[in-house]
Each structure stands twice: as structure tokens, then as C-alpha cells.
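Coordinate-derived values only; no laboratory data. The structure displayed is predicted, hence computed values, not measured ones. Cβ atoms are built from the backbone, for glycine too; each structure is taken alone.
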Structure I
């Protein structure tokens with residue numbers, strides 16, 4: 001095997017032929033390829049690599065030998081450093097050369113979103129949705145469109161695009177959570193179905209219960225959530241981790257309305273978790289704090 005030191009050879013050529021600007025573009029291509037393949041695990045640290053890409057590509061741009069990929073990659077370096085305004089002109093120039101690149105449209109939408117230009121963000125997010133073929137990427141684009149509509153206060157369109165995202169990438173947590181929140185907020189008749197779908201994503205994980213508590217508390221519907229979780233006690237009666245979580249979160253939900261019931265659920269949770277966790281597990285601190293609150 002022969003080791004070919006591309007960057008060393010190109011840098012030597014640049015010193016010999018400093019006016020051959022295609023060498024700078026080629027060196028930028030090499031560094032960008034290394035970034036895509038190895039990221040921060042390459043020979044040079046991430047910051048240095050980003051700077052080398054920008055430096056060499058900017059030279060190519062300044063001497064009019066840049067293509068759409070050069071402009072895109074330069075914009076992407078700024079985007080990943082949260083320099084959204086700086087990224088936008090490069091993405092626009094890339095699209096001026098080649099307007100059917102889904103990734104460029106998506107990242108331009110992302111940059112516009114983070115500069116609070118939602119109209120342009122919406123325009124390019126929709127274009128990326130149209131262009132993407134991969135289901136995961138297409139679902140992500142639909143979710144961005146939904147997020148933008150949500151920020152604009154357009155609940156109907158937000159709901160429509162979250163539904164589209166879920167059709168494309170079914171069962172994705174990041175589609176189901178905002179979709180359920182919108183259904184609950186608007187009293188949509190799909191909320192019961194999607195509550196069950198969202199819950200069954202991971203009934204053994206605290207994240208699901210915290211999300212549900214946040215959604216239903218915000219909409220003054222904790223009573224509905226309590227009834228749902230109580231029904232699940234029977235469904236998961238043989239799964240201790242789930243029933244432990246159910247009892248614990250029912251305890252938390254009952255704290256405001258029925259401290260006696262809350263204490264009972266906390267004690268149930270403690271007994272169940274004692275059979276599966278070491279006594280030093282932090283869950284017992286949370287349960288004891290809940291029991292303490294039932295006495296206040």
C-alpha cells in the first residue's frame with residue numbers, strides 16, 4: 001500500500017503555483033471529503049478543518065472557479081458554527097447554480113428559521129420536502145414546515161404537516177409529541193388514538209410521562225390523563241417497570257387534587273421499584289419527595 005499525502009502534495013503545489021486557483025478548490029474538496037467521512041475523528045481537529053475548508057473554498061470563490069458544491073459546503077461550515085446570517089448568501093448562490101438540491105434548500109430554510117425569517121424558511125423548507133426522496137429526510141423536512149407554521153400561529157397547517165411527517169416517517173417521537181399536543185389543544189377527535197400511540201412508544205421511560213404531564217397540564221386536562229394512566233395499570237400489570245412508572249406519575253398527577261390518593265400511588269411505586277432496583281437508586285429519592293409533599 002502506498003500512502004498518498006494529498007494535502008501535503010497540494011500545499012507544495014500551491015507554493016510552487018500560487019496562481020493556479022484550481023489547486024485551492026481541490027484542496028478544499030479534499031478537506032470537505034475528510035469532514036464528511038470522518039468528522040471530528042480526523043487527523044486535524046474540527047475547528048481547524050472547518051477553517052481550512054472555508055479558506056480554500058473562499059479562494060476558489062474569489063477567483064470564479066466555484067461550483068454549487070463549493071458554495072454549499074462553505075455555507076454549511078458557517079451553519080454548523082451557528083453563523084446563520086453568514087451562511088445564507090452561500091446557500092443562495094449554490095441554489096442559483098443548481099436549484100434542485102434538497103439538502104441546500106433544507107439548510108437554507110434552517111438558516112432562515114434561526115434568523116427569524118419564517119416566510120423564507122417556509123419557502124425553502126417546502127421546496128426541500130418536495131425534493132427529498134429518502135423517507136427520514138423527507139419526514140424531517142415536513143416536520144420543519146410544521147414547526148414553522150406552529151411558530152406562525154397557524155395550527156391547522158402545523159397539524160397538517162405534522163400528520164404528513166408522521167405518514168412519511170411513521171411512529172417518530174418528534175412527530176408524535178407535537179402532533180398529540182396540537183390534538184389535545186384543539187380538542188381534535190384523534191387525540192385519544194394518538195395518546196395511546198405516543199404512550200406505547202416507550203411506557204417504561206420517564207420521558208413519555210413527563211411529556212404527557214406537560215401537554216395535559218398545559219391544557220387543563222390532567223383528569224383525562226389520570227384516567228388513561230389508570231387504565232394502563234391493568235394492561236401492563238405483569239411489567240413491573242411500567243407499573244412502577246404508572247404509579248409514580250399517577251402520584252404526581254394527584255398531588256394537587258387528592259393527596260391521600262397521591263400517597264397511595266407513591267407507596268405502590270416504591271414497593272414495585274424495590275423489587276427491581278437497588279435501594280440507592282435515585283427513583284426512591286423522587287418517591288420520598290413526593291410522599292413528603294402529600295403531607296404539606
Structure II
């Protein structure tokens with residue numbers, strides 16, 4: 001199956017859409033109303049759902065779609081177009097590159113950093129990690145364990161140290177070693193939003209001052225299993241700092257794929273990676289066309 005995702009990821013959404021479309025004798029307003037309900041309960045927001053079904057209504061008339069299979073194929077195309085942000089889905093290839101990774105604790109931030117580092121290292125790039133989440137107990141040690149496992153160095157200070165000081169030292173080290181990519185962990189204290197905003201602003205100023213020539217990415221890690229909470233986090237973090245993309249984790253469980261569609265549409269934000277398992281290789285680059293196809297893939301049983 002696409003992305004190596006288990007049936008549970010798309011199962012419910014796929015089956016319910018097919019129940020609505022393929023089990024009805026004709027295309028009518030009742031079918032479209034039922035379809036709206038299915039999309040809304042699949043973690044697709046109200047506004048995005050209305051956009052999908054509104055476009056579907058137009059396309060049914062414009063293209064004179066008269067059979068259920070045609071409706072199914074058209075929904076696939078609409079979803080694909082809605083989530084496709086072009087080249088923005090790809091991590092920039094230019095180096096030196098600094099990636100700030102943000103997100104609440106427990107969302108898979110540290111493991112996502114390790115998986116990105118592993119992926120980049122396998123591409124032949126040199127990578128350095130900065131343990132700038134000095135607020136959470138043992139966060140630096142956890143990142144160091146991952147660094148040792150994948151053979152990547154980690155710059156860390158003692159717990160409670162100034163995160164910007166970690167960024168400063170990491171930049172100096174990256175420049176001295178001519179490192180291609182510096183990936184920075186950050187604190188996930190969304191409950192103290194003002195402090196977090198100040199902290200991230202300070203980090204960005206240090207990066208701009210000390211390494212102005214470096215390319216930048218700011219990636220938000222969201223746990224797909226939290227559903228609408230992930231949507232709220234995307235909104236709140238987006239107010240704190242300028243994001244360049246989303247890493248959506250834990251899509252290997254019972255999470256519903258609708259959250260990808262909502263985030264892509266409501267926030268006009270590209271999903272860069274999706275996490276589909278615990279292994280180092282289980283962070284996949286996001287492909288909109290493959291994702292849309294997977295929703296309706298027959299016999300999802302991977």
C-alpha cells in the first residue's frame with residue numbers, strides 16, 4: 001500500500017465514502033449530504049468539507065458525471081488538488097540548511113528529528129543536532145541517544161540552559177565542520193505561549209546574525225492521533241512563528257487521514273513528512289497524489 005500505511009489509517013474513511021457512493025442507485029442531494037457527514041467525522045473540518053462537496057457538485061454538473069465510480073474518482077482529484085502545494089512539500093536541497101523543529105511534547109518531535117537526520121545522512125549529507133529543548137527533563141540526553149544510534153553528533157548544554165546559547169554553539173560548530181544540515185530541537189511549551197514565542201524569536205535572531213547565508217526550514221510536528229487537537233496546535237504555533245511545513249506523526253495506528261486534508265487547506269501549509277511507524281525508515285516524504293490515491297485504494301491490507 002502507498003506509504004506502507006496500515007489499513008486502519010484510511011480504512012474508515014475509504015469504506016464510509018464507498019458505502020455512501022457505491023451503494024446508492026443514483027447521484028442525488030441525499031448522497032451528497034451523507035458524503036458531507038462522512039468527511040466531517042473523518043477529521044476534515046467543516047470549511048474544508050464544504051469546499052470539497054461544493055466543488056464536487058459543480059463537477060458533477062459540468063462533467064455530467066452520472067455513475068458512482070465517476071463520483072469516487074472526482075473526489076480523489078478534488079482532494080489531490082486541495083492538498084498539493086507543489087515543490088513546497090520537499091525539504092530544500094540547498095545547504096547549509098538549518099531546520100528548527102517545533103511541537104508539543106509527546107508528539108514525536110525528538111524521534112522525527114532523528115529520522116530526518118538518518119534520512120539526510122543516507123543521502124550523503126553531513127548532519128549535526130542541537131539539543132535546544134533545555135526545558136524538558138532529559139530531552140538533551142534523549143536526543144544524544146538517537147544521535148549515537150545513527151552516528152550524528154549532538155550539541156547540548158545542561159538542563160535549564162539558555163536555548164539560544166545552544167543554537168549559538170551549534171552554529172559555530174556547524175560552520176567550523178562545514179556541516180550541511182543543522183537540525184535544532186526546541187521546547188514544546190505551548191501552554192506558556194508568550195515565553196515560547198520570545199524563545200523562538202531569540203533563536204531566529206541568533207541564526208540570522210550568526211549564519212545569515214544558511215537556508216531555513218521551520219517544521220511543526222503534529223500527532224495525527226490527536227485529531228482536532230493537532231488542528232488547534234497548527235493554528236497556535238502558526239501564530240507564534242512562521243512555519244514552512246508539517247511533519248505528521250503516528251499515522252500507523254487508528255488515526256484518520258482527514259487531518260492531512262484539513263491542515264493543507266485551512267493553513268495552506270505543505271505536509272513535508274508523515275510518520276508511519278517506529279523504525280528509522282518510517283518517516284516518508286509526503287506525496288499528495290499518492291496520498292489521494294491511497295484513500296481509495298482497493299483492498300487496503302498492507
Structure III
């Protein structure tokens with residue numbers, strides 16, 4: 001799959017800057033999974049700076065565009081309070097995005113930092129969800145609290161948090177059902193679960209993270225917007241990002257949602273979860289391929 005900039009680069013080999021150039025650039029950005037709002041913002045900023053600097057050749061605009069993207073992507077500063085204080089992470093996301101896998105990887109990373117970690121299996125309706133999380137708990141070396149399939153998820157979270165507090169756990173990772181974001185009754189239940197963890201998590205910094213699949217493009221933004229309405233999302237784990245071809249959606253997720261990307265998942269191994277570095281990622285996006 002072609003890298004992000006390869007989809008744009010022949011635009012920057014034309015001669016003169018023109019309105020047609022900007023229109024084509026905006027269209028290609030949108031086709032590269034950059035949302036319309038983000039594409040319009042980037043092109044408007046590029047156009048203004050090119051005008052101020054009296055740049056007339058398109059070949060000189062590549063560096064400006066990269067700088068514009070880096071500036072927008074760097075506005076939000078990711079924070080990881082769970083590395084320095086007791087924290088409870090309420091983790092959401094629709095089925096199939098890699099939520100359970102991401103929880104396991106994050107548990108492993110925190111265990112490697114010397115944290116005492118507990119997983120709470122709040123996804124009680126999907127067949128085999130607790131068993132899958134249990135496997136990841138064993139792989140990562142974390143403790144786990146789970147109940148029978150079909151148990152009330154809010155009750156599971158409440159009991160799990162109480163157990164974690166009693167055992168002096170440093171970080172509690174709460175799994176939740178893979179709610180379809182267009183199902184109002186299920187979203188209402190997710191809202192209830194979030195209220196429970198906020199009340200029960202005494203002594204813990206409570207943060208809500210959403211797991212999004214980079215390959216789903218603009219659907220990822222729609223999911224995040226819906227979940228944000230009921231859980232006050234604080235940050236994003238972006239999965240299935242094994243290159244820069246999906247750089248467009250990375251920009252949209254952070255710029256349009258105003259939420260920091262905290263981690264990116266790049267594979268199935270325990271170690272394939274890393275902190276997101278916006279500056280480095282944009283540099284790679286603009287590397288030209290043969």
C-alpha cells in the first residue's frame with residue numbers, strides 16, 4: 001500500500017501555485033482519509049502561509065504542508081498520569097477494533113514499569129470475552145476479576161474495583177462491551193457503567209480511553225464522537241497502524257476530535273503497543289518511496 005505522501009507527491013511537481021492546485025490537494029487529502037474539516041483547515045493554512053511568503057512554485061509547498069500538519073498534530077500534548085499515580089482506565093470501543101488485545105498490551109507495558117495491574121472483565125455479553133481477557137491477563141502477568149457470562153456489567157466493574165482497591169492495585173483496566181455506537185439502549189448502559197467507575201474509583205485518577213481501528217477511516221471518527229457523548233473520552237488507542245498509509249485518519253482523529261492519540265498498536269505481540277509521537281509520525285508520512 002502506498003505511503004501517505006506518495007498519494008500526493010505528483011501534485012508537488014507541477015509548476016505554478018494555482019487555485020486548481022489547492023482544490024486538487026484538498027480532494028486528495030479527503031480521499032486519503034483526511035476528513036473534510038481537517039482538509040479544509042490544512043489547505044487554508046497552507047494557502048495563507050504561501051501567500052505571506054510569496055511562494056509561487058508548488059515544489060516549495062511540500063515542506064510547508066508537513067510543517068502545517070506537524071503544528072496541528074502537536075497542539076495536543078499526550079499525558080499518561082497512570083504512570084505516576086493510581087489510575088483507573090475505562091476502555092471502550094466497538095467489537096473488532098482490537099480493544100481486548102490493546103488492554104493486554106497496555107497491562108504488559110505497565111507491568112514492565114513495575115505497576116501492580118488488574119483487569120476487570122466488564123464485557124459480559126459477548127461470548128468468550130472474559131476468557132479472551134483472561135488469556136491476555138496471563139500473558140501480561142496481570143490479575144483479573146471476572147464473572148459469569150451475562151452478568152450485570154456495572155456490578156462486575158463495581159466488584160472488580162473494590163477487589164483492586166483491597167489488593168493495593170496501581171492501575172485498574174476496565175474492559176467494556178463492544179457497544180455498537182448507533183444503539184441508544186446499549187450506549188445508555190455504557191453511560192451507567194462510566195458513572196459507576198467514577199463513583200467507585202475513590203483514590204484513583206479515572207480516565208476514559210477509546211480504541212479505534214485505523215483501517216476504518218472516517219467511521220472511526222463517528223464512533224469516537226458517539227462514545228465521547230457518554231464517557232467523556234480522554235484519549236485514543238489507535239490500532240492496526242502498521243505504516244503511514246492511514247496517516248490521513250490519524251490526522252483527522254486527533255485534529256477534528258480534539259483528543260490526543262496516546263498509543264498506537266502495530267501488531268499482535270505483547271510489545272506491539274507504543275506511545276504515539278506525532279512529530280516522528282508526520283516525518284515518516286512524508287518520506288518518499290520508490
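When distance in nm of label points 7 Å out along Cα→Cβ at positions 96 and 248 is worked out for each of I, II, III, structure I gives the greatest result. Upon calculation of relative contact order in percent (Cα under 8 Å, 6 or more apart) from the atomic coordinates, which of the structures I, II, III produces 25? Working through the options, I get structure III.
Of structures I, II, III, the largest value of distance in nm of label points 7 Å out along Cα→Cβ at positions 40 and 128 belongs to II. For the read-out Kirkwood radius over Cα pairs in Å, for residues 72-159 alone, a value of 14.1 was computed from one structure; give its label from I, II, III. It was calculated from structure III.
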